[in-house]
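Okay, got some structures for you below.
Read the figures in this text as sums done on the coordinates, not as results from a lab. Values in this document were obtained by computation on a predicted structure and should not be read as measured data. Cβ atoms are built from the backbone, for glycine too; each structure is taken alone.
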Structure P
């Protein structure tokens, strides 16, 4: 997600504190938030997929998916 989109989410949140958002603004904010969360989830999954556990004997193993 670009910095411009993140700034737009913040701007819409600031506006919502001052006045009621229009239907278009609310839809835009919801879409941007969903895009941000999807990217965040992908990032967390990528991190977890590249995480290994080392036991006391020094054996490395990947995290198991639950």
Structure Q
């Protein structure tokens, strides 16, 4: 029973950390868009490109879930 409680606590902590990172990344994109800046984004293959933050913001869902 202790191990299950410990796992539940770690899962809860992980979810809170991911939610906080998502919130911070969303704020970064919004602030960058407001200042007419661009951001560098990468993909799964290690490629990257510069994207205007305004364009990135258009494509982000309201509740952003970034891959971890």
Output 0.55 (FRET efficiency 1/(1 + (r/R0)^6) of positions 7 and 55 (r between Cβ atoms, R0 = 41 Å, to 0.05), calculated) maps, among P, Q, to structure Q
Output 23 (relative contact order in percent (Cα under 8 Å, 6 or more apart), calculated) maps, among P, Q, to structure P
FRET efficiency 1/(1 + (r/R0)^6) of positions 23 and 39 (r between Cβ atoms, R0 = 25 Å, to 0.05) gets 0.50 when computed on, of labels P, Q, structure P
Working back from 15.9, 53 (Rg and Dmax of the Cα atoms in Å, computed), options P, Q, answer is structure Q
With helix-only ellipticity at 222 nm (-39500 (n - 2.57) for each DSSP H run of 4 or more, over all residues; to 500) computed for every candidate in P, Q, -22500 is reproduced by structure P
